[in-house]
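Heads up, there are several structures right after this.
All of the numbers you see were taken from the coordinates with simple rules; none came from a lab. Keep in mind that what you see is a predicted model, and the values were worked out from it rather than measured. Cβ atoms are built from the backbone, for glycine too; each structure is taken alone.
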Structure 1
């Protein structure tokens, strides 16, 4: 990727922030020898593309880096979103057995969590919104909670400590060495700077 910086930006709920970041970087880019190319992708796909060297940099959430099981280098926190990955149930007093079914978009993370507790329920991957599947299709769910309003409306609750406290960060491939550009990124997301549509 000589002379090119390929940047993966999340679409969906982060689309507005991603577009603002692209515009800001195009305005601030000082090194005219470097060509910036932006790719709008699902947040879950960005970590593996950075790891494989298809992207130089990318914005994605902590849970997707963990779920993809890849080693990346963190540049900075974007401040776009803070959330928690939690166990979701109808009750605090749930019973977990080998026949219990747990829905989650994060099967690796969920399996590791229950493994540490020496519990081995049936974990099934769903594309998202696992809380809507409890209890009619699954006994429990592990999913992202931001405000908790949705699960409260469904009569559900977050049980126990979060599996993960998550943030949305800028990451890069570990082989990338571009301190000038990374300094620009850190300045953009600095608390003292004008927010990038936070």
Structure 2
């Protein structure tokens, strides 16, 4: 695994991919399903990650993912609050907090390792914010907060929808998530957005 700005020793990895992806007797159905899906996704993830040999793409994906850490959403929420749209801001804060609690709980229960931890050939420009992979928290936040903002301000869709999509793509190309992590995060994020929009505020 090659890196630009992190110490490879700081990332704990199992001895070999098959150690994690092989089925185990104590797996529950959800974990067993994730292992089976992961065996099919891992090669595709590595192929996608190799596209980061293009310097411009690596920089674009790195910047996009870092912005998805929360900077853009925080600025958007503060901006809405400042202009008097406090109900919308509260809905977004609720969605952000709910997404965080939901993905932390699911990640802890399922314990799915990230693709970049399962092979030595991944290029990892940035370190993950936490250990586990399923679902993608970045995607949950991007979809839920974009959906709420564009529900009230459709004109923002031209910027927020492509940005959310870029975050989803970046998480896979950077080797931090499987496509199934991102898909689960997108569906969960949208459902959380609908819940937030329906709050009687």
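Which structure, out of 1, 2, was helix-only ellipticity at 222 nm (-39500 (n - 2.57) for each DSSP H run of 4 or more, over all residues; to 500) calculated from, if the result is -21000?
On the way: 1: -7500; 2: -21000.
It traces back to 2.
When you work out mean count of other Cβ atoms within 10 Å over residues 56-63 for each of the structures 1, 2, which one comes out largest?
Numbers: 1: 24.6; 2: 15.2.
Biggest value here belongs to 1.
Consider the structures 1, 2: one of them gives 1.4 for distance in nm of label points 7 Å out along Cα→Cβ at positions 72 and 112 as calculated from the coordinates. Say which.
On the way: 1: 1.4; 2: 2.3.
Traced to structure 1.
Looking at Cα Rg over 2.2 N^0.38 Å, point out which structure of 1, 2 has the largest value. Let's see the in-between values first.
Values: 1: 1.15; 2: 1.06.
Largest calculated value belongs to 1.
Where is distance in nm of label points 7 Å out along Cα→Cβ at positions 48 and 80 largest, in which of 1, 2? Provide the component values of the computation, followed by the final result.
Working: 1: 2.0; 2: 2.7.
Comparing 1, 2 by distance in nm of label points 7 Å out along Cα→Cβ at positions 48 and 80, the maximum is at 2.
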